[in-house]
Structure I
Amino acid sequence: MTTTTIGLLLFPKLTQLDLTGPLQVFSRLPNAKVYLVAKTMAPVTSDTALMLPPTIDFAGCPQLDVICVPGGSGTDDLVNDEDTLGFLRRQAEHARYLTSVCTGALVLGAAGLLRGYRATTHWSAIEDLAAFGAIPDRSRVCIDRNRISGGGVTAGIDFALTLAELLSDRSTAEAIQLMLEYNPAPPFNAGSPDTAPEEVVTMLKQRMQGARETRVNAIRRAADRLARNAGPAV
């Protein structure tokens, strides 16, 4: 049986659950080889105390069947990192699926890989997708042809199980879900700005205001560069 190669991108200040949620799912897929791919082999610092060691660097990475870009505050730098964007473009030429979790979608967008595609991301960044020619979609998991994106952080598990079914079959994906005991029953109904108390949404937006300004500036620079170098959509 053919081996499916899956690469999850590592970069400084990524949100570790964006990565480790899908990693737990993909690592249980039969006949799958999972790589943690980074620019260099130096350990990467996540947005928590967790350090993440790559298993392969850009130069040594084989052609992947699946590329997955997680999110986190580090994507503000990544959308203007030409080494990373170039790596994604090269891989995209022959990959079966181009995927993301949370603000990882912005990185795919900055690489020019979401023009004309529907995509989702963290609720706080959904409006930024349009800067890269993507069509914002508020669904938790968005599938548009071979582009699959998950919403914020915990949606990465839903995304990964969705992709697991596409790569194998429903029974396999359900068995992985059962093994992980993925049966969410949150104590509060505050996981979306649509359901969270208004005062909580307002408080969080105020706390995120500085980070939001940083992201907007990074997106503007990336979108301007992409427009200058625009070629045909992949």
Structure II
Amino acid sequence: MTTPIRVLIHGATGRMGQALLRLCAEQPDCIVVGAISRKVGQRVIDGVPQFAASELHGVPAFDVAIDFSLPEGFDGILALCVERGVALVSGTTGLSDAQRLALEAAAARIPVLWASNFSLGVAVLTELVERVARALPGWDCDIVEAHHTQKQDAPSGTALSLGAAVEQSGAKPHYASLRAGDIVGEHTVQFTGMGERIELVHRATNRDIFARGALHAAARLIGRSPGLYRLRDLLA
């Protein structure tokens, strides 16, 4: 029988934190040893101990921390993981340059994964985009993304990450954004040459895919050598 992994969830009251708590409760190989948020009301909810951000150093032993919080809470969870020598999976956005440098420094001591999107499908899409851009130099590249009306940033972080993959292969992407209805997330990367066109498309229809991807990554990051990992490094 496989020993369950002990997960610490940082940013537990957010949308992703709540999804992680719900999905982990459905998996016998996953135990949430603590849920961290800025403030705590009940000390135990559905069997999960609750901790305030100021109580980080009092959390029980864990194998991996999953962080979907805010930039002001990121430094604490990163320092705790380094102190205890455990893996960190983070999807916190808006990190400063100094925090990104701290993340890279931590990767010399622990396994770390930071991603703007935890969809396993987007991880594969990114790899395909790189391959196409390398194979078809000189082709036009356009990235079109669509999200719900409440999303503020445009282009999306995922679109920019896809664009970075294109740029690494020597192409120059152009972006277009659409905000409509309750679209969870759609990304189309289009490569156009003379007389032909390739479209690579990913559509998300349920936000749980991001929490599932984070849990997938967390389970596979445990026990790895120190380093800065990508989600696609942990697909198999």
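Some points to look at:
- When distance in nm of label points 7 Å out along Cα→Cβ at positions 90 and 170 is computed for each of I, II, the one that comes out at 3.5 is II.
- Value 4.1, calculated as distance in nm of label points 7 Å out along Cα→Cβ at positions 178 and 226, assigned to which of I, II: I
- Of the structures I, II, the one that 17.8 was derived from, the read-out being Kirkwood radius over Cα pairs in Å: I
- log10 I(q)/I(0) by the Debye sum over Cα atoms at q = 0.15, 0.19 Å⁻¹, for residues 10-129 alone from the coordinates reads -0.63, -1.07; which among I, II: I
- Given 11.2 for mean count of other Cβ atoms within 10 Å over residues 42-49, calculated: source structure among I, II: II
- Looking across I, II, the calculation of distance in nm of label points 7 Å out along Cα→Cβ at positions 74 and 194 that yields 3.1 traces back to I.
A short reminder: the numbers here are calculations on the coordinates, not readings from a lab. In this text, all values refer to a predicted model and were calculated from it rather than measured experimentally. Cβ atoms are built from the backbone, for glycine too; each structure is taken alone.
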